[in-house]
Structure 1
Amino acid sequence: MTAYALAHVRSVELCADIVEYLERIQGTMDPFGGRFAFHGGEKEVVEGAWTGDLILIEFPTLDAVHSWWTSPEYRAIKNLRTDHMAADIVVFDTLPADYNVGATAAKLAKLL
């Protein structure tokens, strides 16, 4: 099942390390089937306040996300980003095709 790494970038210091990180990251993702689905582009805030940027990286499975994140290749460049960027990052699986939000609502209603 498709899985994602999602980063909410609160701030970034543009510098040579960030450029090097961007030059090298795709090579660390390729062996695990990773691709950028969204990378700090234009977005429209439709509710609330949004600050910072959004980065969404797609992988074929959650195992692939974890394998990439812990790989020696990614760990070798990670500090190029973390030394110059404040971000919150989560990884998650997509929902199964038969997910039913109504069933979830019914379960929650029983807890009231």
Structure 2
Amino acid sequence: MAANLVVINTKEEQNFTTKILNKVFSYFIGLKSENVRGQWRWIDETPFNPHKALWHENKLNSIQREDCAVLVNDRDIWGWNDFPCNLKTSRICKIPGEILM
């Protein structure tokens, strides 16, 4: 069973995901900035819509080498922050399920 970093497309998906998370930690999600600085892509090739992104206010600061995204709780609000890919932190993964009929 292969697991991948989670892709969060809606606020509802994020709310569902954060119900079980510890507010103290940051969690990698499946969003990376590659090649062109500031051009973000989901790892599963799902189209990334910057207008529906859930960045924390002033957290997408594009500091050099912050090419991964984490889900973080700031003042009791969950949102995204750009983060160095080489630092260790927790991660949220999903395992594809089967639909049985």
Structure 3
Amino acid sequence: MTRTKTSVTTKKNEKTLKQGKVLGSQSKLFRTTKQRVMKSLLYSFSDRRKNKYDQLWINRINCGLKISAGIKHKYNTFIHYLKKHKFLLNKKLTSNVNLKDEICFY
């Protein structure tokens, strides 16, 4: 039987182990690290999609503020006023109000 060397697989495993920097066995054992890295890549993909929607909602709110009655508020000051006066509207609801009823928006 021929002798096999494990340098190729060791280097491949080291790459995965470097990606999975967490505490406990998930940073030491290859199988658990591989599972954790795969799951984190799935999370990063779905979170990027959520970020795109957040950016869309923020842009809609910002455009609505610029158009409505010539008031020159920005998104961050508008959200600050909402929180200050204890309105419980999130980004999605606020952008939908802007789209459906522009008169009532501001």
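General observations
- Structure (1, 2, 3) behind the derived value -23000 of helix-only ellipticity at 222 nm (-39500 (n - 2.57) for each DSSP H run of 4 or more, over all residues; to 500): 3
- Read-out Cα extents along the principal axes in Å, computed value 48, 32, 28, structure in 1, 2, 3: 2
- Relative contact order in percent (Cα under 8 Å, 6 or more apart) - highest-scoring structure of 1, 2, 3: 1
Readers should treat all values here as calculations from the given coordinates under stated rules, not as data from a laboratory. None of these values were measured; they are calculated from a predicted model.
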